[in-house]
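Asker: The following blocks contain the structures, represented as structure tokens.
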Structure P
Amino acid sequence: MGLGNTPGKGGGLGALEYTFIMFSMASCLPLFFLGPIAFNLGLSLQEALLAALVGNLVVAVAMALNGHAGIKHKIDFPEQAVRSLGELTGKAAVVMRGIVGAMWFGVEAYNGALALNLILLFALGLTGAALLEKATVLIPAALVLYLGSMYLVLKLGVKGIGKAATLAGPLLLLYFAWLWIWMKNSGFQPSAAPKGVGLLSSAFLIYLAIQTNWWATVAVNISDLSREAKSWGALWIGVMLGMVGGQLIGTYLSYELVLLTGKTLPQEIITEFAPGAIAVLLGLAFAFLAPWTTDLTANLPPMIDILKSIFGMSWKRASLLSAAAGFVLAPWWLLDNAPQIVSYVTSFAASYGVILGPILGALLAAHWIGGLNRPPNPSYKPVILPTTAGLLAGLIVSYAIAYPLGMVTSVLEVPFPQGPIWYVGVAVSVIAAALLLKLVPAKVKFKNET
């Protein structure tokens, strides 16, 4: 998410808006990846849904708790990070969150550009394997349109983004639900479903990590969006109904469509199985809106955070450069064909929890235990050393646990723990910071305290 970079407007966001914004992102992303990933890992449908429920429910609670800082003080993520962790560590946290968002930005830009090409080429008469092959080759050209339109919409501010975000998820979900029902009623026979891998298997734990990490990104910088909330209750309702509900529905539908079609790429499912030209074009239009909206609300803002807070750029200039960076971040230069994007995301999404978990734990400790939920004061710094130590403890312990269990893999030559290591990072970081904060109490008098 992370709308802190956009100019705020009056009124605030209520429970309904939060629910639709969260639901839009949650219901469109699983339709692209989470069902196919579970299928490829050998999980049964029941195992996939269990991982979706557990992973997203835990993250939803953490997200709502962390979002309280934005609601209480009307601050965005960069300010929260610096107040919680100090100038150096806080800005480092902003950069790390921004890097993860940048990678997701590239993934979604790739999918959105692919959908744009498919729309154009299908309208020109291409079908079948030639359609997907040609659309993949032309992705760089479509990226220019995708990224340019995104920059223009950013100028509308948070309310403009919110209105765009409320459309994509429900429309895409309704389309795929209709397509699934039509295929079932038309006699499509599902292929043999995986029998399952077991709840303690490495495959299930990796998938649990992917479901968890999906929204662990937004949990870190949720204050960017929560600062626009009318109430804390509105945020709770939004994450529980929109996020958790959307993940479950999306995971179920995308898994079922893989069984019915044998295809793992939703754009390919649309072009090959939708009944008629109008149905194909509608589906591809929704397949464009889904990643486009997700990039606007989730992936671009953390990149803008980096350019604003670290390099001092204006919001407009940071927005322009962030959008332009998507051309390189989209992995069109790395993948031989479009379906390979599923494997690309599997490796990436299972690995970055080790970074985001300790950051989130330190933010929670600073806000709820260290006193940052009290009246703000620029001179209030005693939480910085304990929270920074807690963050480092979470990072070190995560690696110490992952190595003996063989849960470490290399991503671009850098070792990253896989599996549900996010949980370890959050817990250790919170506990370590809390103990240090209690052992070294901060005696600070705020301006409005006597």
Structure Q
Amino acid sequence: MKLKIISIIICVLLTGFASCSKSVKRTATYFGGKIINPKANHVILYSMDKVIDTFFINAENKFIGKLEDVKEGLYYFVHGYENQFVYLEPNDSLMLSLNTWNFDESLVFSGFGADRNNILLDCYLQFEKDERLFYQYNALPPKLFQQKVDSIIRHKIETFEDYALHHPKETASYYELLKTALTYPVYTRIENYPNAHAKKMHLSSFPKTPISFYDFRKDIDLNKDAWMYYPPYSKYVSSFLYNTTYNNGYQPMQNHFSSNFTADLLKTIASQIKSKRFKNAYLKQTLFSHFNKKSTSEINSNEFEVFLALSSNEQDKALVHKLLRDNEQIATHHQMMNFKLHDFTNTSRSLKQLLRKKNSLLFFWSPNKVSRPYVQSRINYLSNRYPQIQFLTIQIDGDTHTQIENFDIKKQFFIKSNSEANSFLTSKMTRSILINRKGIVTNGFASLSSRNIYSQLDQLNQY
């Protein structure tokens, strides 16, 4: 694996950022760099879900931050709508360079701590490159698939050993993370194989795998809180949980998961994940992602009851109660309630006036939940695909002075705190409501990210 290594003396590297002196011992950690074509005026550094610091970008597109008492471990930085992980240690002086037009591929690190971060970045990029390769491997029978992945794992271990040989002063914690970054993406593909193979080969049941197929599991720790947000680790844990649940006698599922499967998956999470924080996060993510995939207001209460019994996070449980109440406020096959909303000239409009006997999709969204570029891209795509349907975006909170760029201003609205619509938006969840030309709700809680949205819009078009 080729490393992106730039050897630059730190005093030269920091020119324009901070002064340095050979006689002064570094006691702080520095994190900075240059961003070409910046999408915002700042970079935010996180540790898990905690903001560590915000660094502002100067007129030369550079930023620098001095961090005191840094603890060794994983961090990630966010710029615009992109993010990437870094591994920091005390006294590092880690600099980055990237072009937002090609964020991950252009990213390169330099300075103290660069080598360890460049190889982690290479691991991430290699995962993306391997996608097509594993798509082909998924057609292989289990024994041949296992032979292929065993060869890949041997190569990953050789890469790890070569790095360790040339970097003997790295910490044990970093070595453990590097081995995870190299091997866990392969383990994830192994966990995904039964379902991926059944889908690719159009099978109604899973293939029988050799006894040794999952031997690697004996070395897996499912409860590393500090890696909860790290994709190589979190994706593996997720794939393991799904595969384990499928082994309870389920057949392959594609577009969405049955309520019984979701309930059993929640139980698998609770039994396998011992970390309270990690367990609650997975329970919440699973419940809401499955709800969105179904893209319907027809709720089976079983999975929600299981979630409420297993989660110990009171905020998450309160959110679920709000979601269920919101769903009940809009009845399918009934007339859509009327409410006031405003356009970006701050003119008050009524929903009834806007519908005007048109098949319509109302997309309620919050900038805290979804980005403006996503709204613009997704709604424009669907509008072009379904020109007979009217698509209206309705912002429910946040900055109501900023319009969505490259999107018809006549389709953009927002509601105020006294709007009647707030009665079914207490959870602040992104929500789409489908209404036919007679003003009747055909789906009270659709999801734009679901594959099912296409068939639902096809049906709406028939009215």
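Values quoted throughout were computed directly from the atomic coordinates according to the rules given, and no laboratory measurement underlies them. This is a predicted model, so every value here is computed, not measured. Cβ atoms are built from the backbone, for glycine too; each structure is taken alone.
Asker: If volume of the Cα convex hull per residue in Å³, for residues 53-244 alone comes out at 141 when worked out from the coordinates, which of P, Q was used?
Answerer: Q
Asker: Next question. Tell me which of P, Q gives 3.0 when you compute distance in nm of label points 7 Å out along Cα→Cβ at positions 85 and 341.
Answerer: The read-out comes from structure P.
Asker: Tell me which of P, Q gives 32 when you compute relative contact order in percent (Cα under 8 Å, 6 or more apart).
Answerer: Working through the options, I get structure P.
Asker: Suppose you compute semi-axes √(5λ) of the Cα gyration tensor in Å, for residues 133-260 alone for every structure in P, Q: which one lands on 29, 18, 11?
Answerer: Q
Asker: So, one more: Among P, Q, considering only Kirkwood radius over Cα pairs in Å, which has the greatest calculated value?
Answerer: Comparing P, Q by Kirkwood radius over Cα pairs in Å, the maximum is at Q.
Asker: For the read-out FRET efficiency 1/(1 + (r/R0)^6) of positions 149 and 325 (r between Cβ atoms, R0 = 30 Å, to 0.05), a value of 1.00 was computed from one structure; give its label from P, Q.
Answerer: P
Asker: With distance in nm of label points 7 Å out along Cα→Cβ at positions 61 and 277 coming out at 5.4, pick the structure among P, Q it was computed from.
Answerer: This figure was derived from P.
Asker: Which structure, out of P, Q, was distance in nm of label points 7 Å out along Cα→Cβ at positions 93 and 405 calculated from, if the result is 3.6?
Answerer: Q
Asker: In addition: If FRET efficiency 1/(1 + (r/R0)^6) of positions 269 and 309 (r between Cβ atoms, R0 = 25 Å, to 0.05) is computed to be 1.00, which of P, Q is the source?
Answerer: Corresponding structure: Q.
Asker: Now, a different point. Given a value of -23500 for helix-only ellipticity at 222 nm (-39500 (n - 2.57) for each DSSP H run of 4 or more, over all residues; to 500), calculated from one of P, Q, which structure does it belong to?
Answerer: P
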